[in-house]
Structure P
Amino acid sequence: MLTGGQLAGLIVAVFWAVLVSFLAYTLLKLARLLREAGEVVAEIGEQAGPLLDDMNRTVRRANEQLGRTDVITKQAASVTQNVSAVTTVMTSVVGGPLVKAAAFSYGVRKAIGNAGRPAPEHPQLPRGQARGKGKR
């Protein structure tokens, strides 16, 4: 039979064997995880170069398109200014004489229409309303 010291030593030895086995298993799992993480990082590193090149090309194309858009915007602003200037010129060239001709023809029609009639009297407001003292 085992003595008390031998029994305690056996229990401690079994405990240490279980503990070392658990730690070895955990370290093996951790090593596998680190190896897979290293592989993932290597794959990402291999893919990062082409991705950065694609992004660089995309940014360059976007800048070219923005440059073209800027040119188009400037040309549209120039066209707008030209249309505004033409509108102003047309208004002053055509509008002024046209308004004068319309006013003249209106005056002539009124003069011809009133040629045989006596001039109308001006209507008179009632006394209370003449000075703004009307009913409210």
Structure Q
Amino acid sequence: MAHEPTAESQFQAHGKTLPFSGPEAIDAAVLECFEYEYADAPIGENTEIVTTTDEFTSVCPFSGLPDFARVTITYTPARHCIELRSLKYYLMSYRGVGIWYEHLVNRMLGDLVNVCKPKQMKVVIECAARGGLCSTVTAQYACD
């Protein structure tokens, strides 16, 4: 009776990396805003907008393998709010991008602050477990 091959003996990595794009593929140009109607009203002064998705994907900049994360964007609008359809397209532009989470969270915060110029904003990336380790990376901005 012959021995069945094990995964270790049957498969090899062969030094392969899946193809991926760099951060230049992130499409911040798709981001759009609309006027915040309550910008000058006392009741709108401290409004907080929280947008969350569990469908965020980028790729490891070492292997090209997919990374999955929960993204939470929290901000207080000044004069503009981020239009959600455009935000979805923006987040999808990360799907084939090889980027470290520590860089991703700051890039995302910078792009979003540039487009809507909020009073304050926080971006939290809760990374799915990889090798038994989970990471949460947070970047914050406050207008002076």
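For the set P, Q, ranking by distance in nm of label points 7 Å out along Cα→Cβ at positions 20 and 84 places P highest.
When helix-only ellipticity at 222 nm (-39500 (n - 2.57) for each DSSP H run of 4 or more, over all residues; to 500) is computed across structures P, Q, the figure -29500 traces back to P. When Rg/Rh (Cα atoms, Kirkwood Rh), for residues 76-123 alone is computed for each of P, Q, the one that comes out at 0.98 is Q.
In this comparison of P, Q, the computed figure -0.78, -0.86, -0.94 for log10 I(q)/I(0) by the Debye sum over Cα atoms at q = 0.15, 0.16, 0.17 Å⁻¹ is attributed to Q.
We did not get these values from a lab; they are worked out from the coordinates using the rules stated. From a predicted model like this one, the values you see are computed outputs, not experimental measurements. Cβ atoms are built from the backbone, for glycine too; each structure is taken alone.
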